[in-house]
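Once you scroll down, you'll see the structures, which are given as structure tokens.
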Structure P
Amino acid sequence: MPRIPRLAAYAAVFALALSASACSEVQKTSTESSDKIAGDVVTTIGIGDKEIKEGGTLTMGLSADPDALDPTTSSSLYTRYVMETVCQKLYDIDADGGIVPMLATALPELSEGGLVATFPVKEGVKFADGTPFDAAAVVTTLKRNLTKPDSSRASELGTLSKVEASGPYEVRLTFKEPFSPLTASLADRAGMIMSPTALKELGDNFADHPTCVGPFKFVDRVPGTSITVEKDPGYYDAENVHLDKIVYRIMTDASIRAANLKSGDVQVADSLAPADMADLRKDGELSMMQVGSFGYQGVQINIGNQNGVGTPVAQIDTPIAKSKDVRRAFSMAVDREQLVQSVFHGYYDPTCSPIADSSEFATEASQACPEHDPAGAKKLLEEAGVTTPLKVTMQTSNTPSSLQFAQALQAQVEAAGFDLRIEPVEYTTLLDNNDRGAFEAMQLGWSGRVDPNGNTFNFLTTGAGQNTMGYSNAEVDELLTDASSETDTAKRADLYGKAIAQVQEDNPIVYLYRQRNLTGLSKQIAGVSVFSDGVVRISGAAYLAG
């Protein structure tokens, strides 16, 4: 995957505005093997000058049931798929990772040494319930993100201390310290603006009928089965919305998604299995899309989350929770390269970091990996006074591909003295257990964000909204906080490198691999995109004529 030149330009904008006012790299972490096997990156099947026919229903095979359809509290990638059609953001990213305005009309203008950010928003826009969209509506959403007790967004907004409308269509944000990732954060769930009317009527039950500005509006949800949205005739750009309806059908088995794609029962399917790609590529009725990911997959270790995410750390009394040497031994026991080759047929890439090697912020320090050394890992366990084999229970999604990977991991760590017990769990229950701290270890990942703050701060700083491991290290807190307020790309990269080096000493998350987003669609469909944030964008899709 190419580097992201617009991200560097974005960092430079912040820098300009401010000026005006113990690992070794021995395991492979590049994308070389997946590039050779998977071929060229394909992010978009565009409409271009193709003739289309208006209307129709598109059915997408969705690989997991989303969690709550509430931008303030949700944590699932699959929720972002659905919300892409019904809940637009202040900003978005493009195919190159650039930040582009969406409901905002320009990038934030910084003043007072970067402590104040001001941006304009669209005029003449309405929410799906007819409520006018304006700066006051943006303020309502951002305040909810900051103050809702179960918000997963508060720590994504840095040191934001004041939100106000400085005009009918202008928003003013005040920070205690400069916050470089602001626009990237507002290009994610923190920037999804909700109808103030719906928030007042539904409150904590907003997810039952999410109401925002979007090409489509929510119709209904059958838990575990489907989610339906329909075209919103009041949408400000309705003339460029071609479908009448989109139905997301929950299909957790990748082979079933592939079969339904081949049969035509679904027109788009996400997260296709690498094992199915060779067969799908041969099908002349299908197009395959693939792009590298900003995200990661790994194993979370519950260190101190006894009472739920965001509560004070309470040390858990198990060997793997108490001892960073035991967790380091677990990391050393894994042959990441062999895992991705054997389980994922070389389509994915091993990693030990939450920062993609394609990022402008990647450094040798942030990309380093511990040596695969099962003998050394077993020695660490002995030195830690642990009786082997050490039993560790790991929860994982109950999908065939997740179980296959878990079993391969189980076999690998056995040689180092770990007795890894696999506990399959339905995906939404897995996320709930993760939040509640009801796990010892959990195989889970993150779809990734364009700015590394979105892959680190909310997971690794003390008390952050998605720090479900109950991890707390004052040095990491300081480094990641400093990185979020620094505007120079090289200095930020250095800070992230130092933070990741410490995280790799502590191993609250044992990072394992970075997947390639594999999406298939019928050649009857165009106007679909998948970028490195992992979201399948189908709101602009259409059926082709003929």
Structure Q
Amino acid sequence: MRNLLLIILALLLLSSKVQAQLILDNNEKLFATAKLWGFMKYYHPNVAKGKFDWDNQLIEILPSIEQATTKEELSSIYLKWIESLGDIELCKKCIQLEDKREYFNKNFDLSWIFNDKLFTNELSEKLIFIEQNRFQGKHYYVAFNGKPPVLRITNEKSYPQFDWTNKTLRLLSLFRYWNIIEYFYPHKYQIDTDWDDVLVQMLPKFGTPNSEIEYHLAMLELVVKIDDSHGFFTTDNLVSHFGEKQIPAAFSIIDNKLIINYLYDDSLAQVNDLKVGDMITKVENVDVGELISQRLKYIYGANNGAKIKYSFNKILNGSSDSIKVEIVRNGQKEVRNLLRYTFDQFHFSTEVRKSWEVMDNNIGYINLGIIDKKDLTQALEELINAQSMILDLRGYPKEFYGHILRNYFGAINTSIARQINADLNYPGKYILTEQNFNKAEPKYKGQVIVLVNERTQSRAEYMALWLQNGYNVTTIGSRTAGAGGIMIDMDFVGGFNSYFTSSGIFYPDMSPIQREGVKIDLIVTPTIEGMINGKDEVLDKAIEITLK
């Protein structure tokens, strides 16, 4: 009898454990809802046409979602929701169109539809039917505009009176952003954290923030997680949180040491006894490396170099009038309080940088980051007989000069790059195209050296591709920002503006620009010693190469 009771007790405990496993928690339900809501938004023909207020549909259904406890109950709610959206006509051309296109499919993944922990078989089959008969035509929520066509996020309500305490609208904001990246961010496959995992991580941060600034930090953290050097995001709350006041100098970070490399205001720098080459090793008693590590989740960028570049307002900024630092000069350490100022208090140097010049040994130098089209054409004409040419791409060009540069330095191959753009008729898939131009013989016959670093971004990186297809070109420097493609904007609920790279640019061999940066023939990285001594080691190496 005792054994029988033990068996019954064990069976009851096992049954309770199985039942507990079948009950969905709130985050699982929200995860499933975010996935399904986004899928329906871009795939269901009647939703994608804009026939429904899709935001409001989510707002109205969330209370029912919260009441569901099992996948059966949850799937039943979803099925009734789908049924209410109307009939779906068979799409005869969907398969035909797919067969005619060369797709880039590294981002495409609808396997979640078969998640048997969240969805019943009936619901999974319904979702597959929607995929197979997905919307075709002019989409309500996304479009390509202009020439060349640029992706645009369209018809999203901004909710200008948004109150951060409104949980439903916070979740709507998360769902909206997450699904735009899910279906229209061409570099999703390169994100360090699986994008589904990001949704799981961010649900509680959007669902239950303890304060308004905590919510704004959650939005920033979400944008940072796409690992994009175009992924800029800020709000007035975030500016206030990190502080608008700063020391009167810019800096670079090498080996977790902060090196002053530019003085915003000579007189204020003198007041603070700051000099180019000063090394800051601690900030408020915290090592610079540790401080960067703490702030990294709030610093956007495609790679470490880009993140370091964009850390400038997260390290020494603040709201107080001064900041305590450990500073090293000539090997001597000193703890000091540096005064901080708002940017409008600085009186910047009026020194004019040369956009181009003839250096010693008949070496031509052109700074492509500051020169304009008229001066570039003149410079190239006057440097046509230079022994060698140094083209400095360590900055953002005013315009795209690819065609001008191609005329002077030639084009070895017809294929400059390959590009991917979202297929709006099959969200998550990308159409692969080739950028082809005629070959061209060079006007300039000498050696060409291109300088790059983390400030070589986007337009500058694309220009580097064109230059690298020229004759006698060597690229030297350090890893570029890795932002290959056109930058576009999209809003969080409340009108908070963010950005991402909407197209993908690759070398002809499909090596990506995004995150990886452009190909470099000779890595030259600035050193602490060189920075302290005010040297431009990349330019020095270029000159050395030309003299060999």
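Each reported figure results from applying straightforward, stated rules to the coordinates on display, with no laboratory input. Model, not experiment: these values are computed from the prediction. Cβ atoms are built from the backbone, for glycine too; each structure is taken alone.
Points to keep in mind about this one:
- The greatest value of distance in nm of label points 7 Å out along Cα→Cβ at positions 139 and 443 among structures P, Q is that of P.
- Which entry (P, Q) yields the derived value 0.50 for FRET efficiency 1/(1 + (r/R0)^6) of positions 163 and 243 (r between Cβ atoms, R0 = 35 Å, to 0.05): P
- helix-only ellipticity at 222 nm (-39500 (n - 2.57) for each DSSP H run of 4 or more, over all residues; to 500) from the coordinates reads -11500; which among P, Q: Q
- Which of P, Q leads on Kirkwood radius over Cα pairs in Å, largest value: Q
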